[in-house]
Structure 1
Amino acid sequence: MAVCSALLSISGSLAIAQSLPLAATPPMGWNSWNHFGSKVTDADVRAAADAMVANGMRDAGYIYVNIDDAWQGQRDANGVLQPNSKFPDMKALADYVHSKGLKLGIYSSPGTQTCAHYEGSLGHEEQDAKTYAAWGVDYLKYDLCSFSSVLRAEGKGNIAAAFPTQKEAYLKMHKALVATGRPIVYSLCQYGMNNVWEWGPEVGGNLWRTTGDITDKYERMSLIGFAQAGLAKYAGPGHWNDPDMLEIGNGGMTLEEYRTHMSLWVMLAAPLLAGNDLSKATPETLALLENRDAIAIDQDPLGIQGDRVSAVGPLEIWSKPLSGGAKAVALFNRGELETPMTLKLSDVGFHSGVRIYDVWTKKSQTVREGTYTAVVPKHGSVLLRISSQQ
């Protein structure tokens, strides 16, 4: 009987696992582009994997180690794509990453060339998908780039007119990935064109970029992040809006601005893909990236993206429903001066008698009145978890 019970338990667990979609929660990991750009090497990727284990990021949920552009070499006589000299053995690299309890991601384009003018996948979609699967790849970022010229030709100079062609290109690679039999997370990167959030699931996307590229500047990060208002209904388990990778730790923002970056991304249920040199990450950077309470907001199993509650001048309040009836609430000060901000609990579905936990200070308090006030620094944020007092 004990054996039968154990087998039933195992089969039940397998059934649950098989029913979960790929990217049931927003993907977490690291991507090479923001720091290394086209200079990335096999050694850089291995160092990132090593660092993710040593510094605790893997245990905090960062799983994917993603090589962005500039890994590609030439195709052989049979059309099989080879990595360039910076990546002497992609299968060995994947095996190394997997040995660390991590997963490997890779990058391509539906065009003839990638953004950095390396070999794209146009006309070789099935072949490339099989190559990725044989190497042991777990994640593909598929970047529009040179395919834009194809779209202009199809649309007689107007990319929007060739919208069906764009969908067909992304669907073709999705089908090729599925045909390999290997679970590979599919990341669409076409910068939010043609309201991709409306059709991303139709072409097999697990996540899709909703914006142009991020940079390591507060103005660009905040423009991208706050522009996600109104897109919450398109996100959920297996399909996520992607406002681009994290810049935390790259040096172009203040600590408060990076805290806002992390607060906003977790409220958005955004993919958390670190983009810094992990081998040189400071304790302050790791404290932001590895805050388990912030990560729990991003990874909440309900899979509901947060949205704006109010905006008065430079002051914004956002709310995100969490499992168990709690809510994450963020107070953002986009202005140039430190400012007190007052939250009306009724605006986020609560009244008096709530428990408020500050994610960054790790302090809790009971609020018996109908409001909560905090002083928010310039370009800063306060990230709260609010629950009814039992």
Structure 2
Amino acid sequence: MPRPLWTTLTPILAAALLAATWGRHPGSVVLAVVAIVLIGAVLAAVHHAEVVAHRVGEPLGSLVLAVAVTVIEVALIVTLMITADKDTSGLARDTVFAAVMISVNGIVGLSLLVSAMKHHLAVFNPEGTGAMLATVITLATVCLVLPSFTTSEPGPIYTGPQLAFAAIASIVLYGLFVFTQTIRHRDFFLPVDKEGETLRPTDHADLDDDGHADPPDNRTTAWSAALLVVSLVAVVGLAKIISPAIEDGVEALGFPNAVVGVVIALLVLLPESIAAVRAASREKVQVSLNLAMGSAMASIGLTIPTIAIASIWLEGPLALGLDNVQIVLLFMTVVVGILTVVPGRAKPLQGGVHLVLLASFIFLTIAP
């Protein structure tokens, strides 16, 4: 299948625009162009990540896209924390928590709703999905909930040793998950049919449903991998250029600073959302859940350790602990998530419940 021309031109255009605007303060018209090209670069990153993912196969393919968007997230957080004039002590927490809520409630809810509405029931493997959900719960508790209850430091802040422990625990847990998903129990993360039987590559040629009936050759995969890197670099750079406008817009609307984290999370999770809904519409809900849960895990398990290392050079405290409202929303997400995963199939209602939780999170972030 020929590669769409725009997926080649957009990353190159984005990189050229980044070079032309880097270190400058562009006006409103240029910022509008940057925003449009930025969205195009994100969509191009989706395409190229899916090509690479199709080559390596599921469930490793979902992992490729999850890690790719996490690179964007980490780079944006660190960049804003270094360059912003405002207080950014809670930016990492706000962005990571927003990513978790968008992934576990937004992407999961939308995928379940789309698949169940189209195919009567959304069917997936509860063993693999349950393992992912348990990992997300543990990571979120260690990194985002416990800092609000420790007493060594005032406020929702870890001490140096506590932060180091959380970072090491996150990396270890994420590593165990990757080993489980890609090597030891790979079958638990493959799509299933309506009877719950695992669909192996021989059962379904286009397992990740990216529109490519046959896996791409080595040359196409290498080209897509290179353009993926260009797209990711361009997205990070262009987002840095446009981020002051986002912060100013949030402030002008009178919204809390936490909204900036939500905007960043929405931006970096756009590729995951598109890929997940596309898979769900083709009755491959397990791929959608791999993407959603994998994004939540990567967002915590990779972002927090990176921010912990960066905090050595960053000035000011690193506030990781959630407030009471956020903890309640996370608790409700955990309960609903468990009830959704255990049966191994879902009706449209479950998708709607997750989406209402996401809407509650966004609304209460804007109007706490």
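Nothing in this text is a laboratory measurement; each read-out follows from the coordinates by a stated rule. Model, not experiment: these values are computed from the prediction. Cβ atoms are built from the backbone, for glycine too; each structure is taken alone.
Matching task: 19.0 is the computed value of mean count of other Cβ atoms within 10 Å over residues 121-128. Pick the structure from 1, 2.
The value was obtained from structure 1.
Work out Cα Rg over 2.2 N^0.38 Å for each of structures 1, 2, then name the structure with the largest result.
Structure 1 comes out on top.
Could you figure out which one of 1, 2 the value 24.6 for mean count of other Cβ atoms within 10 Å over residues 89-96 was computed from?
Structure of origin is 2.
Tell me which of 1, 2 gives 39 when you compute relative contact order in percent (Cα under 8 Å, 6 or more apart).
Details: 1: 13; 2: 39.
Answer for the origin of the read-out: 2.
Looking at structures 1, 2, which one was helix-only ellipticity at 222 nm (-39500 (n - 2.57) for each DSSP H run of 4 or more, over all residues; to 500) calculated from, given that it came out as -23000? Show your work: numbers first, answer last.
Values: 1: -9500; 2: -23000.
Derived from the structure labelled 2.
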